[in-house]
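Bear in mind these aren't lab numbers, they're just calculated from the coordinates by the rules spelled out. Computed from a predicted structure; not experimentally measured. Cβ atoms are built from the backbone, for glycine too; each structure is taken alone.
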Structure 1
Amino acid sequence: MKNSTRAAGFAAAIGFGVLAAFAQPVQAKDLLAAGLMDPTTDAMTEAGAFKSEGPWTIGMSFPGLGNTWIVQMIQETKFEAAQSEGIEEFVFIEAGWQPAKQVADLEDLIARKVDAIIVAPIAPAVVQKQVEAAVAAGIPVITYGSSEGLLPSAVELNLGGKTFGQQGGEWLREKLGGEGTIWVFRGIAGANEDTLRYDGMVEALAGSNITIGSEVFGDWNYTKGKQLCENLVLSGQPVDGIWFSGADMTRACIDVFNDIGKPLVPMTGEGNNGFLRIWSENELDSVAPIYTPGIGPALVRATIALLEGEQLNKSYYSDPAPITNETLKDFYRADLSDAFWVTSTLPDAEVNEQFKR
């Protein structure tokens, strides 16, 4: 492993004070386009602390597959890694949403003596021991999501979470005048992101007279979401609005309402082109938080910066304003397929090749 050039070795060679004097902290705009990511702390990594001689092998542990957002995020992540001459091998492993599998995946990456690990935990507590073991072995860990201090990550990049849920919950509260019954479509049971989004929605509705009439887990999946929505509509349960933890489920439910002939109610969405299309075509009243697939490339860029000895803030968050009825036209791409998600880091030529209708 090339870790011998990190921290002590590098500082001994040229003097750590000199290195620190010349290091330029990485700007948030270097990780994602301006306005899409900001630091959440002034705390910085030490200059040169994770510097390693390339070319590098970087491992990424992801919870699992399941929807078009994940597919695009992985595609953008691998594309970004392929552009770096410093990355010799990028090892992507998904755990099938099985905590034990993610634990084993991380242990395998540590055994391979990779130069850095990117991890998106199913839940931080699940992988705490493995992240600690990686750090003890001299492998920097870059976390997708906030562990709230549980993981000794070098850097954490986060998006969605409670803010995602709050944006939808606050919008529904306003649209319904604080009264009525809603249905709640959650993601994958036990996934940290689902819990955070749900908690944000609940907090946004606290103190109102809005009640949750039905709550289901649609796994962020169109097919499962459609079946669940059809069951609810046919059951005749009252509904004044619907909160969704992901746009594939929103799109599915709109299709159900239209197929059955039931008038649409206010529904929350997400920055997925298929949802934006159906929003435009149906004159739906909605709001769409932006959960950018660019988080994957941002994680790769942060990892490269650390291995090159640069300084980063210890945590960043992506919190752009949600898409509204007024800004919908600025995001919807009629020339692209339903599988496309905003905002993408792929070059236009690649977007057109992969997502042209």
Structure 2
Amino acid sequence: MRASPQPVTTAHPRRRRWSTVAVLAVTLAVTAASLTACGNTNPRDLIASIKDGSVILGTKYDQPGLGLREPNKDFTGFDTLVSRYVVDSIADDLGVEHPKITWRETPSAQRETLIENGEVDMIAATYSINAARSERVAFAGPYLVNYQGLLVRKDDDSIATLTDLDKGKKLCSVTGSTSAQNVKAQLPRIQLQEYDSYSGCVEALRLKKIDALTTDEVILAGFANFDIYDDQFKIVDMTYPKDACVTSSGKKVLRKQGAPFSTERYGIGMPKNYPANVTAANKALDKMLTPDGSGSSPWERALRESVGDEEVEMLMKRADAPDSPFTFTPKPGDLSFLDSKSTPCPAGLS
């Protein structure tokens, strides 16, 4: 008899040991070298791989709460839980055993190439769906709607809104990050400091060398829930303090006061050759999002396990507020946002 999809635990999120961070540099060095190895030049077929009993899934290795390679070589995080659920659910629908999973590190800049070259069956790795990427790969999902946020020290009450940064505060992000540049354009008095990694920013925040870190909220929540930091941080919403013109897809568009600074919809990247795989993955995601006998869904329990109950409760409460511009529950298969029209920037607004 084939096994059923593994239930997602409802236990309190596990704290990660600091030794995990210590091995990240070694992990990245080893896996980076492997990325140059030659693989199959034809895109892989997820359903065929599941039937054959073995799949290769792409994820991040260095993001607590999302995709993290533990010292014992286990993989943890929301992206990995979603990937496991999807492939096991498809296997159940096909009437075959759950496949063996081989994880592959997928750096952001190489994701499309790895899919096209047949080196992975699919990728769930903080992979935001956008029009440019959709030209090269197909997406199932979204399975998470995410927004840009700020990570600050929990004992620092001087930063409660985005505009509080415009008081000579030091903001950190990764080198070349558009999120930090967007904030700098809105609040020119910010002292922007760029580091090579988010973990470097978090450590600088802990040591009070900077005042805040900005990137996707769920990435921030993963670090905030990491055991070495022992509840030292909190996340602050980022919304536009006033109407503003921003550059989006090469055009100047209007962002209204109170709108989220950015909206990221994470999807599962796959080859464009096999539309049946996208359909099957979206069916699995719909199942994951459906509440079961416990009163919650496997999707919600996976998110709580990965980023913490406190963060999930905040996300739900924020989305339920009257006239909220924020969303909590994603809609797999709905990619209409790719064709949505932006409001042109009115003349005279900078």
- Task: Kindly point out which one of 1, 2 the value -12500 was derived from, the read-out being helix-only ellipticity at 222 nm (-39500 (n - 2.57) for each DSSP H run of 4 or more, over all residues; to 500).
- Result: 1
- Where does the value 3.0 come from, among 1, 2, when distance in nm of label points 7 Å out along Cα→Cβ at positions 163 and 251 is the thing being computed? 2
- Quick one: FRET efficiency 1/(1 + (r/R0)^6) of positions 59 and 275 (r between Cβ atoms, R0 = 30 Å, to 0.05) came out at 0.80 when computed from one of 1, 2, so which one is it? 2
